[in-house]
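J.: What follows is a group of structures, each given as structure tokens.
Rule-based calculations on the coordinates, nothing more; no lab input. Just so we're clear, the structure is a prediction, and the values are computed from it rather than from any experiment. Cβ atoms are built from the backbone, for glycine too; each structure is taken alone.
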Structure P
Amino acid sequence: MVSFGDMHHVGITVRDLEESLLWYEQTFGVQREFVAHGSGPDLSTAVGVPDAELSFAFLRFGSCVVELLCYDNPRTEENERSNADVGSAHVCIDVPDLRATYESLLGKGIEFLAPPLDIEDGPLAGCSFVYFRDPNGVTLELFQQAAPSH
């Protein structure tokens, strides 16, 4: 049987790599691990983009990495997906104090879809979450685990 390890990274394609790196660094206080560039026939085949030319960077969030990718290839700039659309995805970031993080990000000008939601029943009872979007229209979620019961 094949074995799988932890989630290594989540990739997000962005319009402008430097602008997105600055936004993520300023919003979340993370630092880029590296910025690199790639091109050539092997890369084009691997990513399924003819004549791929791209720059990419890693940002570490605890044990997981967010990879920002910026292709120099022709592309669609639209990101009009609803969270209900098939193929729509979001990146969830665990936070120890959702209310404090929410207030801090409001102070940085982040616009949330709604205030944080406290989950009152079901398997996630006691947890809280809130959604917002990055400058590229990617949905991000902040999530606070339920307090341990004693």
Structure Q
Amino acid sequence: MKLVRTTSKNKDFIGLVKKLDAYLAITDGDEHAFYNQFNSIQSLKYVLVIYLNDVPVGCGAIKPIEESSMEIKRMYVSPKAREKGFATKILKELESWTKELNYTSCILETGIRQTEAVALYKKCNYTIIPNYGQYIGVKNSLCFKKEV
């Protein structure tokens, strides 16, 4: 297993995000277009790709959102690589990177239908917070925060 810090220009990251978007199009249903407008990867400078035997199996990213917070974006692990701890490794590395960049917390949004993601964030000590930004008033969104 190898974790690589990169940017949104990374071809493996782009490929994984396409798989993530296809998955979310199914789980989000009619709301996919709403959520998708907030998920552009063009300007992500802090991206992780995790490899297993040189095959990209997962990714995640962070971007500044508030003076002291990074927002976690585009978390994904391919179905065949799930339940092996890769998502936790990605999340912990994103938290470390956030701290290295002198931010004090990570925040994120996920959909209530992404039950595996909700379970991951709770397991990793993220606390549910009021919906922020574009997610205020969106009943199918759950927002989380963790001090790092």
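J.: Between P, Q, which one scores greatest on distance in nm of label points 7 Å out along Cα→Cβ at positions 5 and 93?
T.: Evaluating distance in nm of label points 7 Å out along Cα→Cβ at positions 5 and 93 on every structure, the highest lands on P.
J.: Which of the displayed structures (P, Q) returns the greatest value of distance in nm of label points 7 Å out along Cα→Cβ at positions 21 and 125 on calculation?
T.: That would be structure P.
J.: Say we calculate mean count of other Cβ atoms within 10 Å over residues 45-52 for every structure; which of P, Q gives the highest result? Mind showing how you got there, number by number?
T.: Numbers: P: 12.6; Q: 20.1.
Structure Q comes out on top.
J.: For the read-out mean projected area of the Cα convex hull in nm², a value of 8.1 was computed from one structure; give its label from P, Q.
T.: Only structure Q yields this read-out.
J.: Match the computed value 3.1 of distance in nm of label points 7 Å out along Cα→Cβ at positions 77 and 101 to one of the structures P, Q, and report its label.
T.: For distance in nm of label points 7 Å out along Cα→Cβ at positions 77 and 101, the value 3.1 is produced by structure P.
J.: Computing helix-only ellipticity at 222 nm (-39500 (n - 2.57) for each DSSP H run of 4 or more, over all residues; to 500) gives -5500 for which of P, Q?
T.: On the way: P: -5500; Q: -10000.
Attributed to the structure labelled P.
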